[in-house]
Structure P
Amino acid sequence: MVPEDIPEDVVGREKEIYRQQALDMGKPENVAEKIVEGKMNKFYKESCLMNQLYIRDTNLTISDVINEMIAKTGEKITINRFARFQIGES
């Protein structure tokens, strides 16, 4: 998943939440927009598979690892599907 795959209503809702948080802290509108932009970048990094950190080397993203493997093998690599596991739920 890439940022463009996230539905617009979800993105709009997140932006509005972050904007309201910044305004509630007493930040001016122009500063609030910068805060929203930074928080949205963090949201994308956590929510989009290609932007997430690779668990074995946290200096790389999943996208970086795929590009390295493409360079090594010379083959086109795509992610068609993935599964998410969460530990600790009953």
Structure Q
Amino acid sequence: MRVNLFATLRHAVGQKTIHLEVPKGCSAQTVLDVLLESYPVLIPLMLDEDRNLSRFVHMFINGRSAVLLPLGLNTTVDGSETLDFFPAVAGGSGS
């Protein structure tokens, strides 16, 4: 499965795209678990204190926000999808 990381997540692992081996028919949560097991440096950047995906990290499955999908992180994936993870970013001049 292709996983794209953006901004601070990309910098943490040193690459934009990661290819993960995941079982067909697994959930998006399983893909997240495999990602974090493979790259534990991402854990404090992606999980909240309850070890759930942080509200400051957005997960997209084939360009659709996981939180807007009927099953959320329980959405079944077959390995052909692309998952994108975007951390919240802030900035600007403040004017």
Structure R
Amino acid sequence: MKSSIKHWIFKLKYVVALAVFAVFLGFVGESSLVNRFAQQREISRLKEEIDEYNRKFAQDKKTLDALKHDPEAVKEVARSRYFMKTDNEDIFIVEDDE
């Protein structure tokens, strides 16, 4: 009986070593697969955020160039963003109650 157990342990030592290695690789340590997937999700989210900021930057740059060269653009921005008006008009601001 004892020799058969030793025989099976001797035969399965590579399988046990492989299983321990797989567990270590998958769940333990800085470079585990679980951490890698979490880092990949974070990288993906940050790339999307960078793209959003780049789009916003391009739009703001376009608006800034228009403000520098076009007086009508200054009026449009003043009216839409800051609710400014000319002397001969009234502005009504309607807000939704939610």
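Every number here is computed from the coordinates shown, using simple stated rules; none is lab data. Every value quoted in this text rests on a predicted model; they were computed, and no experiment measured them. Cβ atoms are built from the backbone, for glycine too; each structure is taken alone.
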Have a look at P, Q, R and say which one yields 71, 17, 6 for semi-axes √(5λ) of the Cα gyration tensor in Å, as calculated. R
Using helix-only ellipticity at 222 nm (-39500 (n - 2.57) for each DSSP H run of 4 or more, over all residues; to 500) as the calculated read-out, with -5500 as its value, let me know the right label among P, Q, R. Q
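Who wins on distance in nm of label points 7 Å out along Cα→Cβ at positions 9 and 73 among P, Q, R, i.e. which is largest? Before the final figure, lay out each step's value.
Numbers: P: 3.8; Q: 1.2; R: 8.0.
Structure R comes out on top.
Given a value of 1.9 for distance in nm of label points 7 Å out along Cα→Cβ at positions 17 and 81, point me to the structure among P, Q, R it was derived from. Numbers along the way, then the final one.
Working: P: 2.8; Q: 1.9; R: 6.7.
Clearly, the read-out refers to Q.
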